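Coordinate-derived values only; no laboratory data. Computed from a predicted structure; not experimentally measured. Cβ atoms are built from the backbone, for glycine too; each structure is taken alone.
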Structure I
Amino acid sequence: MNALRRHTLLIIVLGSLVISLAMGLRHGFGLFLEPMSSDLGWGREVFAFALALQNLIWGLSQPFSGALADRFGAARIVCSMLWGWP
């Protein structure tokens, strides 16, 4: 029972860490609002619109990216999107 509890706790901690890293990157853009707005002279509306547009494009491209990854393999698709490899 002790080993089961230890492994369960490890899985929960590691899963929480992965989700925190993944979602933290997506939801951490608010930290950059003030520095980028003051640097570039943008209002918060422009920055919010850019983030909203990025989220919409990301969401709309998911089915197509997933279909390509299923057909050709995830590693090949990621490499082709990042570096333009065939």
Structure II
Amino acid sequence: MEQTSTCKSHTSWNKGKLVGQKAPFKVNEIWAIRTRLQLQHRVRELALFNLGIDSKLRGCDLLKLHVNDICHGDRVAPRAMVMQ
């Protein structure tokens, strides 16, 4: 008896997708994002975006922040010190 092997072609999950490190935002793209967030009154997202851009932190580091990291009592600190 002859045994035939059927081999289905397997396509990888990232075929045709952009993977790896992405190009950094351009200045006009940063200002466009800031403007849209301001117009939509999304204060939290704007603050996180500004902190991320200014401190060059990764998204996972920003998500680990707590309110106590950027507030002193009931006042928001004018500057946030975040150490990786």
Structure III
Amino acid sequence: MAKHPKVRILHNPDPAMSCGIGMLGLKGADAFKLVAALQANHAIYTVAVRHDEYTGIRITPSVYTTVAEVDYFATAVEQELKSL
């Protein structure tokens, strides 16, 4: 997903800086529409964030989130971005 033309990773990718939150900035796509589509079509809950420097979505996986669930999220985002 990091190489998707509409996505910009906003959190620090350094493993030493890793924590339970991430931010995806969107270029040429509406974050609020993406959030609504993820919830309606995939039962994924996340939050759209509007800031002076970016608009994107906040992702908050937990220690219980599986790799398969992260993959499901990434696939769902890529799928929904095709229509935004």
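Using log10 I(q)/I(0) by the Debye sum over Cα atoms at q = 0.25 Å⁻¹ as the calculated read-out, with -1.12 as its value, let me know the right label among I, II, III. This value belongs to structure I.
Structures I, II, III were compared on distance in nm of label points 7 Å out along Cα→Cβ at positions 43 and 67, and the highest value belongs to I.
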